[in-house]
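What follows draws every value from the coordinates through simple rules; no lab data is involved. Every value quoted in this text rests on a predicted model; they were computed, and no experiment measured them. Cβ atoms are built from the backbone, for glycine too; each structure is taken alone.
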Structure I
Amino acid sequence: MSGAIEVVRPGALTTIQDLGRPGFAQLGIPRSGAADRGSLMLANRLVGNAEGAAALECTLIGPALLFHGGAQLAITGAETSARLNGEAVALNAVFAAAPGDLLEIATASTGLRSYVAVRGGIEAEPVMGSRSSDLLSGLGPAPLRGGDLVEIGEPIGEVPPIGVAPVAAAATEPLLRVLAGPRDDWFADEALQLLANSSWEVSPDSNRSGARLIGPELPRLREDQLLSEGIAHGAIQVPPSGQPIILLADHPTTGGYPVIAVVVSADLGAAGQLRPGQKLRFALS
């Protein structure tokens, strides 16, 4: 261990996340990991970690963190403001904290999840090869609470010569590309066009398992019950209400609601940044 971080305030929901634990779906265990994998990997690259090193995922309202040792950090993901001892620090750029420094991350103004990577990575006991908090199955470390001490690992390798990354501003109304199926034949002919031609709103009843959407009802052809089958990250399930759900990082590995379409892998990070009340659209690929 090269130092520790004390959680003064945990924020709305701050968890430890890496790239997850793939390969256990047959046991009912989702991959989990960062909801926005691209932002996690960028934060790690900036501080010289392996892309899959564990970092902190902060949801909407960020934490206050007290450093018990020196550290190099980067914050990526949602648009927010962060202050070190009251002084603003830049996002998507490396900065240093000294022992006794206090980092405070405010409420996100755009997007939902921020990532705090520290050089050396966050240390936690691996479970099935991952340090990720899986809020569906309960595997991995618990969400952070006030008073927790988070250990920092030993740095490996050199610090990158470039400590800042240009990141485009997130779209106010994201456009998520989707592939039809595998159960689009369970829906009326107009359902896919309705999915693509409508503006949808993210429901407050959303979490790391799925983003529930509010919009027009997607009409079904079949009303019988689908046997449970495997489902993927990004699958758009449609329950009897006709209101779709985008499955996110902690999604169940099987489900009985038909999947009308699946978000393409390149847009999963944007899906993981959807916040309650936000509008979005879909485009058929």
Structure II
Amino acid sequence: MDLSQLATSLGSTELRSAVMTASGTAGRGMELAAYGDLAELGAHVVKSLAPEPWAGNPAPRVAASGASMINSVGLQGPGIAAWLSDDLPKLLEAKVKVVASIWGRSVDEFARAAEMLRGADLLAIEVNVSCPNLESRNEIFAHSPTATKDVLAAVATELPKWAKLSPNCANVVEIAEAAQAAGATAVTLTNTLLAMAIDAEDRAPKLGARRGGMSGPSLKPVALRAVYDISEAHPSLPIIGVGGIRSGVDAVEFIMAGASAVQVGSASLENPRSIWRIQRELASWMHKHGVSSIDEIRGVAHG
């Protein structure tokens, strides 16, 4: 199948395909390579990395909620130094376009993460401001325009910066504006919804950390609204849509809402071949409807 019509851009960043992996759902290296060609995708957005190794949250870390999932993995990872030596070389050898997602518990940790990635052969850095800010009562950076701006400004890099935002706030347009003002070249919408699950028999939360974040089909309408709202307010700001995408038509809807590209997350956990199927379905839908490029349908739902 010819996938050339799926090429798109996020500002000055050119993507061979509008379909990417979503951080946290496809590993940090070649984990999905047994199921498809990672180099065929627009980019592989790796699981979020911090400057130092982090053990994550206590088990259990995942609970089902209908067709959706609640997780509290807690951003477990080996640290950036280990990733640079162990995982990135294999991805580059396979000609994969790599986006490094970074997180930190303070503004200084974000700055250090960016510094550690200086000189790495990356397509972009996705700044996960949707994680807790331990300097401010464990609140989430992306719930505050000021905190979001502080983090993005501290991430000093020559690479494109994508700000991954949270759906858990009413002022997401204002948050996106703050990210853009601090140098974000695109915004990723959205991360998970704050949630929890309780076991009625055990009379206790199902997750070891008690609370978690919900992903999957239930997130889609929320993420779609966030994409639409930000596209309406700032049509020139590149947007990456993510949340509950399970089919090519789901991807089409995000693009019509204003996204230039999409990421596939929890569908890959259900079936690791999902992202390639979704990419083919998007290309098939475009061919069936006589659409020759992503730009032809981007934002058309705004009328």
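Remarks
- Read-out P(r) over Cα pairs in 5 Å bins from 0, in percent, for residues 75-242 alone, computed value 1, 6, 11, 14, 15, 13, 12, 10, 7, 6, 3, 1, 0, structure in I, II: I
- If FRET efficiency 1/(1 + (r/R0)^6) of positions 139 and 179 (r between Cβ atoms, R0 = 30 Å, to 0.05) is computed and equals 0.95, the structure in I, II: II
- Ranked by distance in nm of label points 7 Å out along Cα→Cβ at positions 19 and 219, structures I, II are topped by I, which has the highest value.
- Winner on distance in nm of label points 7 Å out along Cα→Cβ at positions 107 and 251 once structures I, II are ranked, highest first: II
- helix-only ellipticity at 222 nm (-39500 (n - 2.57) for each DSSP H run of 4 or more, over all residues; to 500) from the coordinates reads -8500; which among I, II: II
- Given 18.4 for mean count of other Cβ atoms within 10 Å over residues 11-18, calculated: source structure among I, II: II
- For distance in nm of label points 7 Å out along Cα→Cβ at positions 227 and 259 computed as 0.3, the structure of I, II it came from: II
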